[in-house]
Structures are given as structure tokens and as C-alpha cells.
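As C-alpha cells, here come the structures.
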Structure P
Amino acid sequence: MATSNTSRPKVVITRDLGPEVMPLLLSRADQDIDVVVWDQGKPCDRTWLLENVAGSSALVVLRTDKVDAELLNAAGPQLRVVSTMSVGYEHIDVHELAKRNIKLGHTPDVPTEAVADISVMLSLMAGRNARETMTIVNNGQWPEYNWAPFLFCGRQLSASKSSPTRVAGFIGFGRIARATLMRLVPFGITDCLYTSNPLSKPNPSRDSQIATDLHLRSVRRVDLQTLAEQSDVVFVLAPGGEETANIVNEEFLKKMKRSAVLVNASRGSLVDSDALVKALREGWIWGAGLDVVKGEPRIAADHPLVKEPRCIILPHIGSATIETLLEMATLAINNALMAIFDKDMPASLDLSAYSKK
């Protein structure tokens with residue numbers, strides 16, 4: 001799918017984003033821009049992209065598309081913007097963009113509510129042994145189980161008379177973490193602990209205000225050891241990258257409560273998969289709920305975590321709601337259009353710091 005007037009700005013997009021979004025590009029293509037689309041229902045072929053990106057002013061990509069020096073060289077010096085339909089940009093060489101004065105658009109904040117929803121869902125599923133018990137029903141084994149007082153029992157997320165204190169711990173305390181915390185309040189979560197980027201300054205007045213607004217006993221920034229030791233459920237919601245790689249490791253998992261649940265809805269690289277397997281097998285923690293796994297999507301049925309009955313694994317669907325993805329796709333297109341027509345982009349990343357490195 002393409003138009004071909006070389007006198008107009010050319011936009012290359014690595015996936016057809018559907019009938020509700022593509023008209024933002026195609027309905028104006030006759031007048032303003034040329035559009036080239038990879039319209040097959042699978043990830044964009046690298047060879048096709050290298051051949052078609054030449055002469056483009058804007059490149060709209062997904063998180064599966066690697067944007068590196070090779071691709072930027074193929075595009076040429078007139079490329080003005082790379083717009084990714086994702087919050088993260090690990091697939092993009094931001095240093096190369098900064099060096100070439102190419103703008104970067106992304107879609108922050110949009111998936112906040114959807115990812116917060118799934119974070120709570122994973123904590124409930126992992127705590128209540130959803131995978132184990134659903135497997136029993138799906139395999140037709142339910143009739144084999146006679147009722148017993150503690151049959152199928154899991155761990156309760158809600159506060160109770162016997163456990164009036166419930167502590168939610170967050171590795172990373174950005175928008176998604178705070179949206180998740182808001183959803184946990186009706187369950188009776190009483191306290192919140194969190195860790196943040198060591199370079200960021202503590203903000204006790206903000207924390208106190210959050211506690212007041214949500215009717216919590218406390219919201220406190222702590223170190224990783226305290227977070228592990230005191231949390232009933234730990235949510236991993238920090239950015240990826242070298243600084244956070246394997247931040248949840250064997251040392252961290254050994255410090256967690258045996259009744260605690262671990263949830264990761266950010267990046268697979270933050271959790272050491274081998275250490276988590278060991279923790280589940282040896283009972284260091286109660287269970288785990290993962291929307292992301294290191295090495296995804298190459299996670300086969302024989303993967304050690306897949307074999308763990310108390311490990312819930314979803315195929316990275318945290319942002320996968322129709323509402324969220326339509327909004328992300330629209331924002332990605334608008335970022336590209338605004339950049340090529342010298343208007344303010346709705347959501348761009350400041351690359352000035354990367355140009356100095």
C-alpha cells in the first residue's frame with residue numbers, strides 16, 4: 001500500500017493499524033504525504049524495511065522493529081522523526097537518533113490504566129492458585145477431589161481479622177504503580193512501600209499526601225531489602241535497561257515472605273527467571289504472576305517457569321485492550337505527522353542528554 005510522489009514527505013509504517021487509525025495517514029495522502037505500509041499480518045520484514053525506508057521523512061514502528069544505525073543510514077539524512085507505538089524504546093538506538101538530530105515519539109501514559117488492571121489481576125490469580133485449580137477443571141479432574149476444609153486454599157489479597165495489615169510493595173513508583181495502588185485500596189491494603197531510581201530525590205510530602213488521599217496508614221520509600229521483607233505482594237513496575245536488569249534476583253526472593261506473591265508487568269529483564277524458578281520450587285514465595293518473561297516470546301511449553309504450577313504467565317498483554325491500543329496507534333501517527341510538519345509532537349522524548357554521550 002503506497003503512494004509515490006517523491007516531492008512530498010514520505011511516511012513509512014511497519015504495520016497496518018486498522019480502519020479506525022490508518023485514515024489519519026491515508027485520507028490525506030493525496031495532498032500532503034506519501035505513505036508506504038507493510039500490510040502483511042506479521043512483523044515487518046527487515047529486508048523490506050531497509051529497501052522501502054529510503055527517502056522517508058517519518059518512520060512509524062512497533063516494539064518488534066529494531067531501529068539502529070543500519071536502518072537510519074538506509075533512510076537517509078532527510079529522516080526527521082521515528083515514532084514508536086510503545087511506551088518503551090529499548091528497540092531504538094536513541095544515541096544514533098540524537099547524533100543525527102532525529103526526533104523520537106512514543107506513547108507514554110496511555111497504557112497506564114490497562115497495565116494497572118492486569119497487575120491486580122495477576123496478583124489475585126497468583127495468590128489464589130488460579131492456574132493450578134483451573135487446570136484441574138480443564139483436565140476433567142474436579143470429580144476426583146473430595147471437599148476438605150483447606151482444599152484449593154490460596155493466599156488472600158484482602159485484609160482480614162487474622163491479618164489486619166496488608167503491605168503492597170512496588171519496584172518503581174511511576175504512574176502505573178500509583179494507578180495499581182489505587183485499585184488495591186478497596187481490597188484493604190493498609191500500607192505501601194516502594195523503591196525508586198537512586199538518582200531521584202525522596203519526596204516525603206508527596207508520599208504523605210498519597211497516603212492521606214487513599215486512606216492508607218503509610219506510603220514510604222525504602223530500600224530493596226526492606227521492600228522484600230515486609231511486602232505481602234511485590235509489583236515490578238520499573239523501566240527496563242542495564243540499571244534494573246535482574247533487580248529481582250535470588251537474594252531478593254529469599255528475603256520475601258513465604259506467603260508473598262511477585263507480579264511483573266513491566267519488562268522480563270527485571271526478574272532473574274532461574275532464581276524465580278528456584279524460589280517457586282523451594283517455597284521461598286507463594287506464587288508469581290508474570291505478564292513479561294525474559295526471552296519472550298520464545299517461551300515454550302518446556303520453559304521452567306511454564307512448568308511451575310504457581311506461576312501465572314500471560315503473553316505480554318498488559319496494554320492489550322482495544323481502547324488502549326487504538327489510543328496508542330493514534331498517538332504514534334500524530335507524533336509522526338506533527339514532526340514532519342514542524343508542529344509540536346504530542347509525546348516526544350527529550351534526546352538532549354543522549355547527544356552528550
Structure Q
Amino acid sequence: MILNTFKSTILSVLFLATTFVGFASESSDPSQEKEFNAKDMIMHHVKDAHEFHIIDINDKPVSIPLPIILWTDNGLVTFMSSEFHHDDTGHTIVEKNGAKFVKFHEKIYQLNSGASAVEFDAEHHPTNASKPLDFSITRNVFMMWVSVAVLLLIFISAARRYRKSEDNVPTGIAGFVEPLVVFVRDEIAKPMIGESKYKKYMPYLLTIFFFIWINNIFGLIPILNGANLSGNIAFTFTLAFFTFLITSFSGNSNYWKHVFWMPGVPVPMKIFLMPIEIIGLFTKPISLMIRLFANITAGHIIILALMSLIFIFKTVAVAPVSVAFSLFIGIIEIVVTAIQAYIFTVLSALYFGMATEEEHH
């Protein structure tokens with residue numbers, strides 16, 4: 001899997017380089033040049049979208065549309081994102097069930113009654129449109145389902161291998177999975193939680209470790225073009241929130257005593273420490289959320305920024321340097337995919353261990 005990930009990273013960087021250099025070559029005519037905005041380009045690739053944009057051929061985008069599901073005053077509205085014709089500026093209007101919809105910066109807006117075009121204020125925010133409840137299958141949502149399917153396929157296949165094996169010797173996919181499961185058990189769960197209590201936390205720790213790792217790897221595959229679930233703050237928030245809930249519900253009397261009334265210190269110090277400990281309850285999951293989101297997003301932004309140098313300097317001569325440094329960062333990202341899954345799992349196990357630790361006499 002590591003070798004395949006390495007190949008995918010190289011292909012991803014070369015894919016971006018080919019696309020960007022090709023675009024630079026096509027724009028060599030000053031009369032056809034468009035002003036390049038690195039920030040807009042990077043944010044467009046990093047944020048979630050309603051379609052998989054593959055490549056532009058002769059200024060025509062090639063993409064895979066995804067279903068848009070909206071709940072409006074008129075009820076449920078569904079259609080494919082291709083009906084917006086790749087327009088993200090709010091100019092293309094889609095009429096469904098007596099309502100008009102536009103897409104602006106990857107957000108779906110419903111025009112007010114009687115409006116025939118979206119209007120903007122000085123800060124370029126829509127003034128005559130509102131956002132309906134959006135349950136659309138974006139590329140991050142789609143890849144989350146794909147990652148779940150892949151994990152189920154891997155572990156069900158591994159379980160069948162064990163069931164068919166008479167001596168419980170792992171073969172095939174089970175031979176790959178078992179060392180990782182043993183690693184999470186012996187190097188993370190047992191040391192952080194303890195020999196007597198780690199077992200009930202193993203399903204969650206294994207889930208987040210493989211779930212984060214698989215999605216980080218998917219973020220390096222070129223055909224997915226930015227479908228990076230771990231780089232979405234809502235995703236990392238959800239995982240951190242589950243860790244917070246498990247930690248809170250696992251907390252014993254000794255844990256909560258150290259939070260609200262620290263034993264062994266003078267009363268004035270207890271009063272001083274209590275608000276700090278309460279704040280610490282929330283800073284721990286917040287740090288989990290931001291650490292995963294920031295580290296995964298940073299790698300993608302750096303690669304895109306390096307590729308942007310071709311446009312900023314307006315010469316293909318910069319391409320070898322941009323591609324070389326982008327490839328170097330891409331290789332680092334291979335390591336980061338596993339490291340971030342490991343760190344999130346270790347810290348979650350550490351918090352569980354702190355919550356279940358018995359009082360020392």
C-alpha cells in the first residue's frame with residue numbers, strides 16, 4: 001500500500017504539473033491571458049465541491065457530477081450538479097419545482113420570489129437569495145462512503161481469511177491488517193489506557209486509525225482531485241467530538257475530582273485551578289480537530305502554491321523547480337498520512353487513559 005501511495009503521489013504531482021503547464025502554454029498569447037489569482041485557485045481546489053473536476057480540455061471542464069439534494073419551502077428538490085454547467089459564479093439559474101437555484105462559491109442559493117438574477121452587496125454576498133437546507137452528496141461525502149466501503153471490504157476479507165485458516169496464520173489481506181491491529185493494541189491502547197481497560201476502546205481506536213489513514217491516502221490520488229476528507233474541518237470536528245464524548249462518559253470519580261476540586265492542594269489553589277481544568281476539557285478535542293485539519297490541508301496548499309509559481313512568474317522555465325519541490329512535499333505527505341492517523345489515535349487513547357485512571361494512594 002505504501003508503494004502504491006508513493007506512485008499515486010508522483011502521479012498526482014505530475015498530473016497537476018501537466019495541467020498547469022499546459023494552461024500556461026495555452027495562455028502564452030497576451031491577448032488571451034487571464035489574470036491569475038493564486039489564492040482563488042488554491043481555495044477552489046482545497047474546499048469541498050459538488051462535482052469531481054478532472055481536467056480542462058480546450059477550456060472545457062471535464063468533471064463527474066454528483067447529486068444535489070435540497071429541502072426548500074416547496075419540499076424536496078433533487079438534480080445533478082451538471083445542470084449548473086460548471087458555473088460557480090451565480091450566473092447559471094436552475095429551475096426546479098417552481099424555485100430558482102444558483103451556485104456561488106460552491107454554495108447553493110435559492111433566489112427570492114420574483115428574482116431573475118442573483119444580486120450582490122459590496123462584499124459580494126448574495127442579497128436576494130437564501131440558502132436552503134443542503135443535503136447534497138459532495139465529493140467529500142462521496143469519498144467518506146467510499147472509504148467506509150473500502151474498510152468494510154478489507155476487514156471482512158481479513159476476517160474470512162482467519163475463519164478459513166486452520167492454524168490462524170494470517171494470509172493475503174489479513175497478513176497486512178494484523179500487524180497494524182497489533183501495533184494499535186500494543187503500542188497505543190495498552191500503554192495509554194492500561195492492560196485491564198483497553199479492550200473496550202479498541203474498536204473505536206482501530207476505526208479512527210484506519211478511517212483517517214485511508215482518507216488521507218485518498219487525498220493523494222490524482223483522479224480524486226482534492227477530495228480530501230481529512231482536510232475538512234467538519235470531519236475533524238466530528239471525530240474530535242466523539243473522542244470528547246467517550247472521554248467524558250468514561251471519566252471516573254477520580255477524573256472529575258481532578259477537574260472540579262483538585263486533591264492535595266490548598267483551597268484557594270483549587271478555586272484557581274478549577275476553571276483552567278474545565279477549559280482544558282474543551283481545548284483537548286479542539287487541538288485534535290485543528291491539528292489533523294491543519295496538517296493535512298497545509299500539504300495540499302504548499303503543493304498548489306509551488307505550482308502557482310509557474311503562473312506568477314509567467315514562464316514555463318519555473319516548472320522544473322515547482323515540480324521538483326512539489327514532488328518532495330508530496331513524498332513528505334505520504335509519511336504525514338500515517339503520522340496524523342497515529343497522533344489522533346494516540347491522543348484519543350491518552351485522554352481515555354486519563355479519564356479511567358484510578359486514584360493513587
Structure R
Amino acid sequence: MSYDKELAAAKKAASLAARLCQKVQKVLLQSDVQSKNNRSPVTVADYGSQALVSFLLQQEFPAGFSLIAEEDSKDLRKDGAQEIVERITKLVNDSLTSDGSYSVTLSTEDVLKAIDSGKSEGGSEGRHWVLDPIDGTKGFLRGDQYAVALALLDRGKVVLGVLACPNLPLTCISGADRHSPNNEVGCLFFAEVGGGTYMQPLDGSSTVKVQVSAVENPEEASFFESYEAAHSMHDLSSLIAQKLGVKAPPVRMDSQVKYGALSRGDGAIYIRLPRKGYREKIWDHAAGSIVVSGMDQFHSVCYFLSKAGGVVTDAAGNPLDFSRGRYLDLDTGIIVTNQKLMPSLFKAVRESLEEKALSL
């Protein structure tokens with residue numbers, strides 16, 4: 001089955017949302033930041049990105065529309081939030097005007113309803129869009145890496161994914177010129193089931209097919225891990241690296257940008273081992289997982305048929321299961337690498353987890 005129409009809409013929605021986020025980041029004001037109950041920061045860009053993507057997808061696919069997304073409008077409907085709601089509404093309408101595809105002006109209530117369209121619980125039946133409007137909000141606030149991450153589930157399986165990474169250079173981040181002012185930034189990664197993974201600038205001016213690193217010797221591999229220590233146990237990652245003989249220091253980055261960078265070979269390994277009690281949300285991995293693998297994660301044959309050459313599993317070697325709602329049921333964490341490195345990486349992860357358990 002082809003998902004070309006859905007992929008085109010997803011690329012457009014994610015690109016427009018990324019441009020909205022870029023606009024906010026340039027003029028970020030302290031008043032643009034709120035705090036959710038879990039104290040993680042939320043900006044007008046999170047809400048604006050979600051409203052924009054939700055609206056665009058509903059225009060293209062109104063029948064049976066279902067969206068699983070991170071934000072809701074509860075805090076925006078409280079007393080004193082009217083100014084921020086108006087700012088979000090203006091950002092969304094300005095984005096729609098700049099695109100020119102839709103002759104519509106949304107009201108503040110339209111925007112709030114669009115945000116609340118993301119309350120779907122997902123599941124193994126039907127189609128569900130999965131959105132993280134800004135994956136890596138803390139990175140966004142620091143002026144660092146973040147992504148607009150959008151995927152489509154069809155009967156519980158990831159069939160396409162798009163990662164818009166506004167601050168990621170178009171060239172390999174390990175290159176000597178990564179900080180050069182002439183190094184253009186802003187990447188869009190996308191993949192459709194069975195069709196491989198591609199990268200283009202956010203303006204869509206050119207497209208190249210990408211491939212994960214072909215490195216076979218663990219000692220020559222470099223790896224990514226989460227910037228935030230709460231998202232991954234850095235001490236455990238260090239132990240795994242030692243077992244593998246990895247010499248390069250870890251590259252710590254926010255968000256699913258790590259999946260995008262790995263899909264084009266910037267590094268060879270991504271380890272995410274959250275602390276006990278942390279529950280992974282599907283919007284944090286759906287788009288990134290298919291961008292790395294280039295195909296459906298639900299069949300073990302993906303190890304051999306993966307178009308991008310990547311493998312994404314939990315720490316027990318199981319493919320990620322996106323069919324159970326808004327959360328992933330995992331064994332400990334997530335490991336990502338190429339097919340040739342996976343056996344040695346998996347062994348190092350299991351040994352390190354066992355050693356840590358014995359030390360407690």
C-alpha cells in the first residue's frame with residue numbers, strides 16, 4: 001500500500017511547523033514560556049506547532065481523523081492565558097497565510113480545538129497520526145537541537161515518519177566545519193514503509209537518500225545519548241561504551257534529532273536507558289524509528305530488509321510496539337544501531353544491565 005499522499009501532507013505540515021518554531025526561537029520571550037504540571041517548559045511554539053499540524057492534517061484527511069499528540073489546551077483555557085492564546089493564534093494564521101494553500105483565518109477557539117484534537121488514545125485498529133510538536137523543548141529554549149516529529153500508524157504499525165530538525169546542519173555534525181557560519185542548517189528527514197529514508201533542506205530544494213553508518217568495529221563507532229540525564233543513565237551508557245571499546249566521547253543531543261543524525265551516518269549507536277519508573281511515549285520514537293530503519297518495525301525480518309540499514313529495539317531485542325496506546329511497553333530502554341553492530345551492542349547492554357542490577 002502506498003502512503004505517498006499522507007507523506008506529502010506530513011512533510012508539508014512538519015516543515016511549516018518548523019518554520020513557526022524558528023520564528024519563535026528568534027524572538028523568544030520569557031512570557032512565552034509556561035510550565036506544565038511536571039515542570040517541563042512549554043512555549044507558544046509547542047502549542048502553535050501542534051495546532052498548525054493538526055489543522056493541516058484535518059484539512060487533507062477529514063474522515064476518521066485521529067491524532068495522538070503531547071499537548072492539550074487545559075492551561076491555555078485558564079484565567080490570564082488570553083494573551084498567550086492570541087499570540088499562538090497569530091503565529092498559526094501567519095503560517096497559513098505564508099503557505100497560501102488555505103484561505104482561512106482561525107479564531108482562538110479554532111486553535112484551541114485543533115490543539116485538543118491530539119487526545120486520541122491510538123491502538124491497534126485504524127489510522128492514527130502521532131505528533132511531538134517540539135521534541136526537545138529544553139533544547140529549543142537553549143537555542144540547541146529540537147525536532148518536529150510526525151508519524152502515521154496504520155493498524156498499530158509505523159508506516160511513515162517525518163523529522164523536521166531546524167538546527168541540525170545539512171552536513172555531518174562530526175565534520176570539522178560543523179560550526180562554520182557557512183554550514184547551512186535545517187534538515188527534513190522522511191521515510192515511508194519499505195521505501196528508504198531521505199533528507200532534504202527544510203525548503204525542499206534538494207533530496208538525497210541517506211544510509212546509516214556501515215562501521216563494523218565497535219571501537220570505531222561513536223554514539224548518541226540524551227542530553228538530559230533524566231532521559232538516559234549516562235553512567236550506564238559509559239559502562240556499555242567501555243565494554244564495546246568505544247574511544248570517542250558520547251554526543252549528547254536533545255530530541256529525535258539523534259535518530260535523524262544516525263540515519264545519515266553521523267554516528268553509529270544511540271542508547272536510551274531511562275531511569276526506573278520512566279514511561280516512554282510513542283511520540284518520542286515513532287517518527288525516529290522508521291527514519292532509522294526505513295520500514296515497519298513490527299517484523300523481525302526488518303533486520304535484513306531495512307532500507308536505511310538501521311535496527312531499533314528495546315533492551316531485550318524486541319521491536320518497538322506502537323499498537324498499545326500512548327505509551328511504549330519496553331524492557332528497560334531503547335538501543336539503535338546498524339545490523340552488524342547490533343549483536344555486540346546488545347550483548348554489552350545486557351551485561352551492563354545485569355552488573356548494575358547486582359550492584360544495587
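Since every read-out is calculated from the coordinates, none of them should be taken as a lab result. Computed from a prediction, not measured in an experiment: that's the story for all the values here. Cβ atoms are built from the backbone, for glycine too; each structure is taken alone.
Just a few scattered comments:
- A value of 27, 49, 22, 1 for P(r) over Cα pairs in 20 Å bins from 0, in percent, calculated from one of P, Q, R, originates in structure P.
- Each of structures P, Q, R was scored by mean count of other Cβ atoms within 10 Å over residues 123-130; the highest score is held by P.
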